[in-house]
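Take a look at these structures.
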Structure I
C-alpha cells in the first residue's frame, strides 16, 4: 500500500464491503444526534433572534418572547405531522424533493431541492459560526479568529462524516445528549430560582425605542417580525424525512420515532429557555461589542455563576452541539444531491458511494461551499440567519402541498390531507413573512441564489439529455469499419521503446516511428540505433527549427488524419515510470503535454505504453 493510501486509511478508516452496508445504518438513539442536532441546537440562537426584534419595542415587548415561542412550537408540530406522513409515504427517502417532484411536477421538485441544498449550506455555516461565538464567549481573546475556528470545525466534521454514518453517530451522541441534559438542568435551575423570587436587573441600555408606542397594524407587524425571526427554531425538521434510508430496518418506523422524539425535546427546550430568557431579563449584545456573549451564555452565567463549572460545561456543550448541528447538513446534503444527480439535475459524480459507504463528493462539495460562505460573512450568525429560514420554509410548503397531492391521488378519504393543507397554508404565509420582514437584511439573496440553482439544474439536465440522445444506439447504427494507422513516438532508443515497438507491431502493419530532432547529431544517432535494432517499422524524422518537441508531432498527426479520412490514428506515447514519485520531478513531462494536446483531435486514440523503472 502506498504512503498516501495508509494516510487515507488512518484519517477515514478502511474501506467497507458493500455487503456490510446494513451495519452502517442507525438506530433511533444514534440517529437522533446525526439528524436532530441542527433542530435541537437552534435553541441556542432562535431566542436571541426574537429578542433582537423585541428589544426595539422597549421593556413591555419582552413579555412576548414566551408566547411567540409557544406559537412556534405549535407550528413545529404541524410541520412534524406532515413529515411523519411523508416518511411513511416515501420510505425510500428524498423528502421534499421527491414529494414535490412526484405530486406537483418536476419544476416544483427542483424548487424544493434547490431550497434545501441552499438551506443545508446555511445550516453548516450558521451552526459553526454560532459554535465559534459560544467558544468566544468563554475565551474572548479568540474573537479575531472566528472565521478560522468555524472553518476548522467544518473541516473536522467533514472528516468525521467521510469515515461513515455509524462512526459519526457514535462521535456525536455524547455531545448531543449532554447538551439536552444541561439545558434541562438550566431550565430547571431557572424555575427553582424564579420560585424563590430571584431575578436579574434589566439593562435598559440595550433596549431600543424604534417600535415603542406602536398600535394596530403596525404593532401586529412588529409581532409578526419577531415571530418570523424565531422561525430558525424549525430549521432541521426536514432532515429526518430526507435521510430515511440511513435508519435501521424498519426504516420508516424508526425515522418516524426519531422525528417525534426530536420534536418533543425541541419543544421542551425552546419554550423552557425562552421563558428563562424572558424572566431573567437577558438581552442580546452586539457581535462587535467587547466581551460579547450570546444570550444563552448570559443566561448560564446568571443562573450558575460567571466562572462556575456548570457555566463552562453549558458553554462547552452548546459550542459542541452547534458545531455538530452542521452534521445535519453533512448527513442530508450528500443524499439529496445523490437523488438529484440520479435524476440528471446535478453532476453524476455525486451518485458515487465512497470506500466508507458515504457520498464523499457531496460531503466535500458542502464543506467547500460552507467555508466560502463563512469567509464571505465573517462567521457572523446575525449576517447569516436572515438568509437561512426562507429556503427551509419554502421546502416545508412544497412538501406539505405535495402530500395534499399524494392524498388526492390515492383517493383515500382522510382528515390528514386537511392537516397537510392547513400546514401548507401556514408555512407559505410564514415564507412570505420571512421574505418581506427580512428583505432589508438580505432575505432577497436567498431568492437570487435559488434562481441561480434552478438555472444550473436545468442546464445540467439539458446536457445529460443531449448526451443520451447522442450516445443512444439506434436501429440503423452499425459497427463502423475502419483501419488504424499507428504512430510510435520515439524520443530515443531505450528498453521502454523496445516494448512499445512490440505493442505497435501487434496492432497493425501500417505503423511508423516518429522522432523529433533538434540537431543533425541526434538525428544520426537515432537512425543508427534504429538500423541496429532491426525493426521493420519505418522511422520518420521531423525537424524542429523552433526547438519545440510537441508542435512538429501535432502537425504530423494532423497530416496523417487528413491523408486517411475516416480511419483511426493511434498515437503510442512511451513513458518511463520512476520507482519513487519524487523522481518524476527530474523527468520532462512531454508525454503529458502531448496527451492533453491530442485529446481534442477526432479519430485519434492515445495509448500510453509505460516502462516501470524498478
Structure II
C-alpha cells in the first residue's frame, strides 16, 4: 500500500496528498507533519521505513470539506486521492487515483469560497522592463490581463487584485520582487514559453490567432495568460467552457491608483486587513453575493468612461425616483449566486441545491422584468432588455427536481417522480417491498406457528427473520441461520433471499438511473451557458444599482455632475465613512481643486 502511495505522491510533490483509506483520508511523511501543524490534528506513525517510524495524520472523510477549507485559508493545496476499485474483488491494494486537486485559486465549491469576494489566481510574465499580468476567477469565468511598464505598476495591480495564488516562472527576473508573497507559486519555465502558452490559448479558444482578444502581437501577455490557463486545466482535469473569452484591460480605462494610495484610501480593506470602516462596508447594500462582488469591483476599479458613469447615475436616480427599488430588492433576495452556480454547471460539479437556486432565480426574472417595464424610464427599460426570460429551462428544472433536493447527488433523492419513466419503474419495484414484507411476515407466522416472528433489515446482513431463543425449537428446517444475537437468532430463506436480490438490484438501478438523469440535466444547462451567465451578470448589475439607490436615499447622497474640465468642486461635502462611524455630527465642508490648485492641507 505504501508503494502505491509513494507512486501517486511522486506526481504531486508540492501538494498535500489526502490518501483515502476506509473512512479516513491519511497523510504520510512530510505531508503528515505539515497537515498536523496546519490543522492542529494528531501526528502519529504507521509502520517503518529504513528503520524509522513513518509519520501519519488523518481526517475523517465525512469532515473532509471542513479540513480542506482550513488548508485553503492557510494557502495550502491538496490532491484528493479516492479508492476507485472494489475492496471485495481487489487482490492487492485497492486501486486509487487522484480525483481532484484543490488549490486556493481554483476552488469553486460554495463552502470553500468567501461569497462576497472574488477568488483570483494570477500569473506574471516578462522582465523588469516589459511585463504582463493575467488573472481569472474560476468561480465566475472572468479572464483578464494587462500590460505593465514598471515594477510600480505591478505593485499597484497586485494590491488591487489580491490574488490568492500567484504563478511565476522559477527563473523569472521578477522572483526577487515577489519572493515575500505568500501566494507565490513557482512553475517550470516552459509553462511561460511563448510558443507553449500560445498553443494553450489557441487550443482552448478554438481560434487560429489571438487578434480577436487584442493580444496577437504581445508574446508577454500570451505567456502570462497561457501559463495561467495551463495551470487551471491541470487542476480541474475537465473542460472549462465558461472561460469563453479573454479581455485585455486598457491602462486609460480606469483611474490610476498606486498601491500606497489604494491602501490609504481604505476602499475595500482596512490597513489591518479588516473590512469594517471602509467605503465598501458603508456602501454595500446588495442582497446577492454576486452583486456584492460586482460592487467591490466597481469601487476597487473606478472607471473613467463618462458615458458609462452617466448611465449608472441615471439608473440609480430612476430606481429611487420611480419607487420600484424596494420591490426589486425583495425579488432579488430570491435570486442567489447564479454567477458561481453557472461556473459549477460548466465544470460539471453543480449540486442539486445549486439547480434548485437556479430554478428560483429563473422564476424571478419575469417578475423583475414586469416591475422594470411598469415604468417608462429609459434606463429601466434597458435593464429589462438584458434579462430575457428562460421559460423552457425553468419548466425543465420544475419538472426534474424535487421541491427540496438533498445537498449532494451521490445518494439520489433529487429527481422528481414522473420525470423519467424508467426511474419511476425502478422506484415502484423498490417501493413494493413494504407490502411484500408485511404479507411474508404474516405467512411465516402462520406456517411456523411462531406469532412473535419478525421480518427486519440491516445494512450489514440484509433481510432476516428474527426468532427469540425461547422459540428456537419451532424453527422450520428450511430456515438458514444468518446471525446470532444474545436473545434471538436471525434466519434467511430462499424466498426472502430472492426478494432481497430483487429489491437491492432495483435500488441500485434506480440510483444509477437517477444519477444519469441528473448528468443529463447538467449537460442540458451547459448548452445554455452563455445566456444564463449573461442573465447572472444583468442580475448582479441590477442588484448593485438598487443597492446604491438605497444608499443614496438612506445617506442623503447627491448625484454628481460630470464636466469635461479638470477639477473637483464639492459643496457641503461629507465623508461617507467618517460620518457613519463617529459619534459626533459630521460638519460638512467645501472642497475645490483646479489645475492651478491641486493640493489642500487639512488640519
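Can you tell which of I, II yields 57 when percent of Cα pairs over 34 Å apart is derived from it?
Value 57 for percent of Cα pairs over 34 Å apart corresponds to II out of I, II.
With FRET efficiency 1/(1 + (r/R0)^6) of positions 111 and 583 (r between Cβ atoms, R0 = 35 Å, to 0.05) derived from the coordinates and found to be 0.35, which of I, II does the value describe?
Derived from II, not from the others.
Please compute relative contact order in percent (Cα under 8 Å, 6 or more apart) for structures I, II and give me the label with the greatest value.
With respect to relative contact order in percent (Cα under 8 Å, 6 or more apart), the highest-scoring structure among I, II is I.
Thinking of I, II, which structure, once helix-only ellipticity at 222 nm (-39500 (n - 2.57) for each DSSP H run of 4 or more, over all residues; to 500) is computed, gives back -13500?
The read-out comes from structure II.
For distance in nm of label points 7 Å out along Cα→Cβ at positions 151 and 487, which structure out of I, II has the highest calculated value?
Of structures I, II, the maximum of distance in nm of label points 7 Å out along Cα→Cβ at positions 151 and 487 occurs in II.
FYI, it's all coordinate maths here, none of it is from the lab. From a predicted model like this one, the values you see are computed outputs, not experimental measurements. Cβ atoms are built from the backbone, for glycine too; each structure is taken alone.
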